[in-house]
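What follows are several structures.
Every number in this text was worked out from the coordinates using simple rules, so none of it is lab data. Just so you know, these numbers come straight off a predicted model, no measurement behind them. Cβ atoms are built from the backbone, for glycine too; each structure is taken alone.
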Structure I
Amino acid sequence: MNSPPVDTSDAHRYARIRRRLLLLDLTLGLLFLLIFQGSGASQVLAQWAGWSRHASLTILSYLAIFGLVYYVVMLPLHLYSSFHLEHRFGLSHLTLRGWVIRETKQVALSAFFGALLVESFYALLRHAPHSWPFWATVGWIGFTIVLVRVFPTLILPIFYKTTPLEDDALSQRLAQLCQRVGLPVLGTFRFNLGAETRRANAALAGLGKTRRVLLSDTLLAEFPHDEIEGVLAHELAHHHYRHITKLLVVSAVGSWCGFLMTQIVAKRWVGWAHLTGLADIAGFPLLALWLSLLGFVSLPLQNGLSRYFEWQADHFAVATTKRGRAFADALRRLAQLNLADPNPPRWIVWMLYDHPPITERIQAAEQGGAGS
């Protein structure tokens, strides 16, 4: 089964448009926060939300209106990038009705978790005004761990139907691979990605007793067993090298530093925005703006570490399966299905890529190892 060539013309155009949309989305989002705060709209909304003397209800009321306005303002751009553009390049199979259903689920889930996090954050600001950076860091890491653990059992089924893999030969082969690596799994499951997109994916999801192998139906339909084994070996490497744990540690340190900086810098904007304190919900747009900027500044460091981990995982996949050519073919096939840009500009890689460029990964796999 010969690997299809990467369609570089479509991939380049798709990546270029995606980068422009990302820049536009970031710019509009930051402008919205500035205007909402500077125009006094946030103060008006906070006063209206204060109909309840209970702080939690005030924050929830504020977030409901703020989130709705933000979503409506950004909806045209979001609809173009997530629906029209995907159909233009043949990546999406969703009808408009299907897109609306999926979008509704995503918005509902995001609203639930977002409200939970913001309510918890402001509760810490009220009840632990001096030590909140520490407790916010603990809470964020704890939330992340719980989310990773429950993802395959509670969140994934909301979007995709999962069923046990019926291909016994492949299931046994992948189970043996997991055993060799020392990572027992609950089982191998197929999830229905093809109803939405032509993209293919595989994952080792969950922690402990919820850990399982997930293979998309598109992957199973397009990839031979040797290539699927290589893709899974790459995912197993992240657990073998404890990349998740290391990223959590880095996230904890980064979050703590970010929260400490917020505690210091917020003293300046509290007076400028006529707030009663950082715990005043009227200053939420400024807080969101500041945290967004911190995240953007730290993005190259996060992505650099992620690319290093991905190189490790590629090397592990080749060394474990002893099939560098098959893994290279799998990467080439994934590049075509996902329209990955084969040769993005170096500054784009440095700034935005959490994976190495696909061409470099393919070349490294074909040489029997991984680059750096």
Structure II
Amino acid sequence: MRVSNVIRALESVAPPSLAAEWDNVGLLIGDGDAPVSKLLLCIDLTAEVLAEAVAGKAQMVMAYHPVIFRPVSRLTAAATPVAYEAARRGLAVYSMHTALDAAPGGTNDVLAEAMGLLGARPLEPAHRDEECKVVVFVPATDLANVAEAAFAAGAGRIDNYFDCAFFTHGIGTFMGGEDAHPTIGQSGQHEAVEEVRLEMVCPAKRLADVVLAVRAAHSYEAPVVDVYRLENLSDASGLGRIGRLARPATERAVIDRVKKAIGLKKLHVAPGHAAGRTTRKVTTAACCAGSCGKVYQAALDGGATLLVTGEMRHHDALAATGAGMTVVCLGHSNSERLALTHLAQRLAESLPKLSVVTSRRDADPFQIV
């Protein structure tokens, strides 16, 4: 098995297209053609986790947080010690981060399940780049050349699938004017030609390149290219989750459920009511792994009275509790780590020959004492 095989499996779980624009996901260190038989999963690739990977003879690490986040000007033992050591030892490092957060069955869905939420949906649906559908009519002999030119220019990509297209057969009619030089038939005569309707999706930002490529590869003097704008309907992908409990439960019951699932004895709670108790009944609740900024407003708008997250800024917490919402902070990486177990199970099913282990040295840097 090669690193590229593992990457395909990871990206089938969490397509990189779901990641936030500011993020740095994908293969950050290593060679896609390198062999791999053991994969280590962690949240943060620290020096301790790297030593664990080396001692356990793992050839690849999926570090949820990018080990290289901002551009680096040098890869040295002093400037970037962990990344340097991973590269020196030939260790491949892949990051999923916000792609896994947004993906169905990813970080936030796992946290929502731990809370007991039913029918969980994203608090903020994933933004997808604007797309179009490009349609062109070609003689059958042109089909392969035109399609390949369009694919090379950026058309036909749907998540992790490439060279996607659809075609049907039909009859095209035309009559060339005096100055026309038709590829088929003669000017001044009505012609009926068997043609193929070729259609492909295309990112709006690549539309000009695709249309130019199609026209250049087409044998017709004046090929007709139709462009249709597509509506990006929201799906199960996006930031955070909100849902209803199967039965109303007290805040304390939901909190205890989460503590048990994650293995925490203590966590931070900011009650959203004057009494300061956690006996209030909850019907609708929300979660957002990691640090989700002002997503609490979307949770409030959705009717949630309880929000479970990793961490929250002081003033955001004040605003949320001031609006009547109880906020529970688990610790940044504590809110994310539960997803690694689920990811390991999914990889074991798709790549049965790959040994997948979860780091024992990986832990949130903060402890409540």
Of the structures I, II, the one that -0.27, -0.75, -1.07, -1.37 was derived from, the read-out being log10 I(q)/I(0) by the Debye sum over Cα atoms at q = 0.06, 0.10, 0.12, 0.14 Å⁻¹ = I
Distance in nm of label points 7 Å out along Cα→Cβ at positions 277 and 309 - highest-scoring structure of I, II | I
With mean count of other Cβ atoms within 10 Å over residues 141-148 computed for every candidate in I, II, 16.8 is reproduced by structure II
Structure from which -8500 was derived, helix-only ellipticity at 222 nm (-39500 (n - 2.57) for each DSSP H run of 4 or more, over all residues; to 500), options I, II | II
Which of I, II leads on mean count of other Cβ atoms within 10 Å over residues 13-20, largest value | II
When distance in nm of label points 7 Å out along Cα→Cβ at positions 181 and 221 is calculated for each of the structures I, II, which structure yields the highest value?
-> I
From the coordinates of one of I, II, distance in nm of label points 7 Å out along Cα→Cβ at positions 29 and 285 came out at 1.7; that one is structure I
